[in-house]
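Some structures are shown below for you to check.
Every read-out reported here was derived from the displayed coordinates using simple, explicitly stated rules and does not represent laboratory data. Bear in mind that the values here come from a model prediction, so they are computed numbers and not experimental data. Cβ atoms are built from the backbone, for glycine too; each structure is taken alone.
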Structure I
Amino acid sequence: MRDKIKRLLRENLINERLTDVDSDVDLIYDKFFKSGIDKFESGEKLTRSFFMVGITNTNILESEEARKAHELNPCKIVVNVGSNYYNPVTKVISVSVNDNAFNYVFDVFNGDFNAALESLKDIPYQYNNLKSDFSEARIKGSIHHELAHWIDDTMNKQHIERRIEKQMKANTINLKGIPVTTTKMEIQGQIHNIKQAYNKHKDIWDDITFDELVKMVPTLNVVLKPLNDKFKKQWIRDIKTRMHREGLLGKKMV
């Protein structure tokens, strides 16, 4: 059910714009993630207590866009219980540290991140993803991504929810042969991951190449790797066009 809903979310984007909720991203990050990331960056081994599990709701959010969305479509915010998603049917926004990455480091290497990273040195794709998974920019990007989905749906009269209910009843999902990660809805989410990377690295942004950005932001790495040449070229063109529109295309990323 969740996978079907996520696919429909990707198809039904109306607004293509950055959602201005940096203050809300910071609020959620500081409350549930900052302490764990600070410990991680100090070199401590990962433990289950690093990342607080919690449940709150959109009433805590402070930005103008989020306050308006809460009035129309209040949702529960579930933290560190699995994966990242917005479910307009159950009214849940879920944000989490990468559960697969955490389990790999904790279960296989007893929380020793450097040992886990070393084990992937001959697999660049996985190495680069893991290297960035426990970073402020990565986590803030995921939070921003899901809040953007919620606000887009809410401010357009729950168009996603209505479409989901209709298509779920008919048991049909049409992705038109396009990889779901390259659709407008997913690019809308990805641009917010990039925005958080920019917030963290704006002092060196014009020195970063597009390939380096992809390695820096695991979400982009995950998108690009499985695409064939046709869709890879299309996605790169679309994401760079969107980055340029939002003022996020560094000088070396063209």
Structure II
Amino acid sequence: MFEDYIRLNKELGGLCNTLYGKLESRIRGDIVVRISSILLLKMCRTVKGILLLYDHHLNEQAQSLVRILVELGINFSYFFIMLHKNPKQACRQIIDSSMIEKVKQQRASNFKGLELIADAPSREDFERTESEIISRYSPEEIKRLRKFGFTMLPLEQTAKLTGDSDVYNVVYRNFSRNVHSTDFMEHHLLQGDFMEKEKVKDYFDTRDSVSLDITFVFSYRVIDIINKLHRCGIDADLENLHVKLMSIREKNDSKL
């Protein structure tokens, strides 16, 4: 089962690269294509990282990246909703939030290091851009933009609006433990003296199946949205992979 999921996600990773290639030639002059391609590239590399970690038996570390993928999938789904409501505002918010975050990071380091890079923006350039962005929003809006990014919403609330509350509560929250240095439970289980070995194996098998299933589902969603949004013509490839997912799930269910 585990290897089936690995192969399926590797196939999806290949399709992701194909889709990115289709977008590359259309980036200039189309801000929606550019943003889609940026988010797609982030997703492609995250999936590659997940599979590399699994290939090296770093399953707990892979879950940290699955968490990132879930967050990316939820936010991209919400960006798609925003596009339908107001394309210009949706694009502006995602660009403005990125710049606001960049200025925040620079200010935290007191803008050190800029002088080491040729033709880098100055502190004044960053602060001027920040002032321009702030002028476009109300005080409450800019507060939420700084705190939550382009969605202006906590991820939990965004997940409700995209229909992902269950994944947020069950997967995102659980996999968040691997981001922190003080949660040792899964590594404790790896030592094999905490509970019966068979129960530990069942736990890890179930966890990894869920992890790789979610990796596929959230990656597939982003690819599917981009394919439809920009008419990239990979519908048959996506349908073929979906059929393979259903086959793996059926095989998994038959073992329960």
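Among the shown structures I, II, from which was the value -16500 of helix-only ellipticity at 222 nm (-39500 (n - 2.57) for each DSSP H run of 4 or more, over all residues; to 500) calculated? Working shown, then result.
Numbers: I: -16500; II: -25000.
For helix-only ellipticity at 222 nm (-39500 (n - 2.57) for each DSSP H run of 4 or more, over all residues; to 500), the value -16500 is produced by structure I.
For relative contact order in percent (Cα under 8 Å, 6 or more apart), find whichever of I, II sits highest and give me its label.
II
Which one of I, II has FRET efficiency 1/(1 + (r/R0)^6) of positions 116 and 244 (r between Cβ atoms, R0 = 41 Å, to 0.05), as calculated from the coordinates, equal to 0.65?
I
Quick one: mean projected area of the Cα convex hull in nm² came out at 13.7 when computed from one of I, II, so which one is it?
Of the options listed, only I reproduces it.
Given that FRET efficiency 1/(1 + (r/R0)^6) of positions 84 and 212 (r between Cβ atoms, R0 = 30 Å, to 0.05), derived from a single structure, equals 0.45, which label among I, II identifies that structure? Working shown, then result.
Details: I: 0.80; II: 0.45.
Checking each candidate, the match is II.
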